[in-house]
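What follows are several structures.
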Structure P
């Protein structure tokens, strides 16, 4: 007998699943998850780790009773064996990441640091070079503050904050803007610079070097894992 899924009046047979996954652009996700499962299949967890993973899973899905658990199992149509695999899977993935890339994070951080460094800066943008020039000289001469001029004349969302932007990672900015800020000293005011359709006045207010703390370590570990996945 052919296994099938009933969705309303629609019956979907097993041999229709792959074409449907492709049609709804879900096949790459399936391949990704199968690739991960193949990689972590030999990773073991202790009884204590499994217990902690189960507690976390139950909290995440608000499973507080046997009835809640049965409702979840029925909703996703999984077996008890599959449920255990679902619960321990994140832990096995984390162990896989640690085993393969924990020793490489520090060197990767050195390569990525210039993009992870953060800045707080003041920005004023206008499409008019003459206005940009005039406003630059007014700020430079301290006839008015950067915040007052930006609030009145800047034509971007930064006008709402008096031109103040950040903290923001340099890697998230336009490369030309990031380079300007990277070589700036705090308080340095840049002459109007054309960037795409705008003339920008930029001032670096604060430079915040990236630190290889726990959060950054986890993020970089995930990045290395994703690079591996894409290559696969």
Structure Q
């Protein structure tokens, strides 16, 4: 069994229930550009990609790049929607209060968006400065850069890390980093995460502590107070 010493969480769709909100705004703006897409299409083709990767895909499908203010407008509209609607994924707060090993965030979003969603859901204080963004590294997921960066910052060997991801792109990044990967399939078909290389999949965040225990030496101290390690 691995000696798991660090849990690395993706943010959107894992810690915060933001994907349908963000992608609803995104989908509406793409429809305005003339692309006939549904929110389900967004989950299949865009979720898990960085914004530059999304712009590349839009340009390929549209046959031309979106307007120069497209990304700025998208971020503004998304921020308004997230502030009004975002919530923590069910069970996340309880799980973070149980895990007795260090944990951090490594996301394809920028720092502003990560802190916005974690702050709006009351999760920000649980992570402190242990927040890592795609803007901190050279290559986005599915490259392993963001996860390897998080491990270096936390001074943990990649082999001792477990990644919690909800997209095939993120799963592939975790696998490429040489980490143990748990696919969170609350919003993504489990077979897509398995095909991407997830070591196991689960749909209820409350199952995570048991999965961590089964994958490594005990990470949960049952006789300790259930408070998050900072």
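Among the shown structures P, Q, from which was the value 3.1 of distance in nm of label points 7 Å out along Cα→Cβ at positions 152 and 200 calculated?
Computed on structure Q.
Taking distance in nm of label points 7 Å out along Cα→Cβ at positions 16 and 184 as the criterion, which structure among P, Q has the greatest value?
P
Check the numbers for relative contact order in percent (Cα under 8 Å, 6 or more apart) across P, Q and tell me which is largest.
That would be structure Q.
A value of -17000 was derived for helix-only ellipticity at 222 nm (-39500 (n - 2.57) for each DSSP H run of 4 or more, over all residues; to 500); which structure in P, Q was it taken from?
The value was obtained from structure P.
Looking at structures P, Q, which one was mean count of other Cβ atoms within 10 Å over residues 48-55 calculated from, given that it came out as 18.8?
This value belongs to structure Q.
Taking log10 I(q)/I(0) by the Debye sum over Cα atoms at q = 0.08 Å⁻¹ from the coordinates of each of P, Q, which one would give -0.28?
Checking each candidate, the match is Q.
Figure out for me which of the structures P, Q the number 11.3, 31 belongs to, where Rg and Dmax of the Cα atoms in Å, for residues 144-207 alone was derived from the coordinates.
P
Read the figures in this text as sums done on the coordinates, not as results from a lab. Please read these numbers as outputs of a predicted model, since none were measured by experiment. Cβ atoms are built from the backbone, for glycine too; each structure is taken alone.
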